[in-house]
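Every number here is computed from the coordinates shown, using simple stated rules; none is lab data. For clarity, every value in this text was computed on a predicted model and none was experimentally measured. Cβ atoms are built from the backbone, for glycine too; each structure is taken alone.
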Structure P
Amino acid sequence: MQLPTPFIEKYQRLLGEEAPAFFTALTDNQPVKGFRLNVAKPHAQAMLAKYGPDAVPAPYAKAAYIGEVKGRSLLHQAGYVYSQEPSAMIVATIAAAQPGERVLDLCAAPGGKTTQLASQLQGKGLLVANEIFPKRAKILSENVERWGFPNVVVTNQAPQEMSRHFPQFFDKIVVDAPCSGEGMFRKDPVALEEWQAETPDQCAIRQKDILAQAVAMLKPGGQLIYSTCTFAPEENEAMMAWLMEEYPFTIEAIDLDNVSHGRSEWGAAPGIEKTIRLWPHLNQGEGHFAAKLTSLAEAAPVKKKKKGKGATAKSPLDAATQKLWQAFRKEFPFLQTLNATPQLLGENLWLVPEEMPSLKGIKFMRPGLHVGVVKKNRIEPSYALALAIHAEEGAPTVPITLPQWQQYVAGETMSVPGNAGWVILTVDEIPVGFGKQVQGTVKNFFPKGLRFKAI
């Protein structure tokens, strides 16, 4: 790797005696791969031991490991594991979302922080994951679907649009801001190629705009978690100094081992030394900066938004659909435990979390848990429902082998004795999707757009 000359000169000046070790770590060391385990899935640890890679614990998150998982593997497709660079896990760890809270992941794609936050919430409260770019939002939505928690809404809006819908709404907001990506040089050649001396200053302008909208959506007393994957002080310590000059915040201490701290000479803000940094020559993983701040703002008078059930009341289920829904809930008792409201959008039946304001005017990819598609006289269950946490409990299941799963994700039918109708297919009790069993044949309902040849 050849580092840009302006980059070398900049960090020689900033790091002094540390600079040689820093440059050596960037240019000579290999990036570390990692993944997290979804412990809420059935028999998660046992399934990891049987089907997962050899792994050792990673330093910055629970149920996190050093190792590599394949995207077309059984565990990944079933939402048991999520591939994530180890140092990136530290952001959601710092957020420490609590069950019942309202949480926003403002710059969420591809979904590493979102799935980690969802695990912390344990299906309680509300998690809104936003991504401005539609293609990235689609990937985010697919990752959320596999992870299986029903209380996650995926939106596809600019921060300025989001703030109009959620004034002073969230208990915690995570802003993993778009940045110059210096911390990713070892694993992302594009970030290295695109970097120029002025890149950090250009990114800082955008970061200020995003933070201003995040502040508008944060409850008084709520917490803002800001992070980047860059070394640049302009986007880190200096950004926090700007934020505290513009808005009433206090920086909170982050109690984690094996981290470095923010440097006061790079940003004159009270408590800047409480922020944390990960350096490639000092810490395991790629470069990161993170800060946790508490809002000292006072509550502003805001017009109360209608909850999800209010939105549903404007377009209730018609009598025929309501009848189908009640019968469907009896087939899948898991649905009766959710704090959510059914809403029909076109042919698609969704369960919208009760904590979610009205969907009116919000551009979304996933307004909650996709239950299924309403057809004449029936509801066809969705792939998302099969992967929802514990969705298999109380529902008919059919065990299949790993080779049969490979047939399933490729779109093939299977021969399995029985005539149970809609069933959840399982591999060693791992729910992998729905099939319809009719006279010994399981018709394939793995989504056509997701089909692939398994490894």
Structure Q
Amino acid sequence: MSPIENWTARQIGLPGGENLSLQALRAYQLDRLNATLAHAVVNSPFYGHRLQSCGPLRKLEELNRLPFTTAAHLSGQGLQMLAVSQSKIDRIVTLRSSGTTGQAKRLYFTRADLRRTQDFFRCGMSQVLQPGSRVLVLLPGDLPDSQGRLLAEALETVDVECEIYGLLNKPGHAASLLVKEPFDCVVGIPTQVLALVRHPMAADVPRGRIGGVFLTSDYVPSALVQDISRIWGCPAFNHYGMTELGLTGGVECQALSGYHLRETDFYFEVIDPDSGKGLPAGETGEVVVTSLQRTGMPLIRYRTGDLARFIDTPCPCGSSLPRLSKLQGRLAGQIDIGGPLKLSMSDLDEALFTISGLLNYRVRLYTPASGKKALQLTLETLPGREGQTRDTINRRLPAIPALHEAAATGALVLLPAQLAEAPFSASARTKRMIEISEKEHPCLETAHH
């Protein structure tokens, strides 16, 4: 069974997991939610104004009467959202992802917040680690309390050694390290791990030596999970991590059947993005989270922009608690390519990463005020596979349903893919998004004039 089951039981005061039920969990969440609301109303100017008429909730379903918090609130009123003095804040994260424009978001964390993150890290990774294990961490770790550093410090307390490699800019070097030294686990951003596992030297890692790979911070394409299983003979665990959640919100178990959630620290909802109404299990919508333990910067009904659905059938591991499906992408990543047609990075990832020579790509959509929209990919490929991969991409793109229809109606021009002048896999930008340019593509501009 997922280790999250017993962890959850201990958190709500049921040592050993006895009597853990959804009813017991929901009762705990309601109690913590009311405590969070009371604290926020009294101590946070932002919430004090927005929730001044909010009394204690009698049931969790009443949460839907409260207003949402958005990324715009984090950008414009972050300090007003604080519910403690700034002297009690241990870490401030300034976040501008590829999908964010204007003022950056700022997130504030107390030491207690960071320790709870580390506690969940230990629990989620315990399914493949034991004392004496070694982990290769392909995440930033130079700064105190950075993602890689928090993970390494958390695992050190259970006698697990982490080598913080950082962002991957030389896949061959990292692959040779895995061949020469015994690592039991790899943690990293999906496209970074893809560049590593598709390097020719990765096949020299003894099959079965690596017990598991944890993929975090961005959408995980199915082709990557399959490559890890085929080449290294180990499972690839989806980890739901975003800065707003203190870097971790859920993780898959050995059954690889959805995220077991950090439900003692957060209450999760899935809503219709347009109406804001809650959706039943099985229907995909936007994930909304409410923090249950934070005193520094509470998040109350925060719209994450992530798309997923609840799974209410029991997990094959034996857990009966609800799970969240693998993320289906982001709302901000759904780009209008003509009329009702939309395209997302997840659509492209699933279609293109099955091409074995592809390591990463960037997408730019040209949207001039007059003239046709145009889409072009810039590719990072395996050395020696540049031309073959580019030709395969150019054949594959027109077959993607949304692109096929948009091109057929004349709403979109598909430009030939181009090769990157330099590798870009080692970017600190973790959320890959379709880049928008309001200019006309030079070749179309020439033809137009």
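Among candidates P, Q, the computation of distance in nm of label points 7 Å out along Cα→Cβ at positions 52 and 396 that gave 3.3 used structure P. When distance in nm of label points 7 Å out along Cα→Cβ at positions 76 and 404 is computed for each of P, Q, the one that comes out at 4.3 is Q. Among candidates P, Q, the computation of mean count of other Cβ atoms within 10 Å over residues 292-299 that gave 15.8 used structure P. Among candidates P, Q, the computation of Cα extents along the principal axes in Å, for residues 36-283 alone that gave 63, 42, 37 used structure Q.
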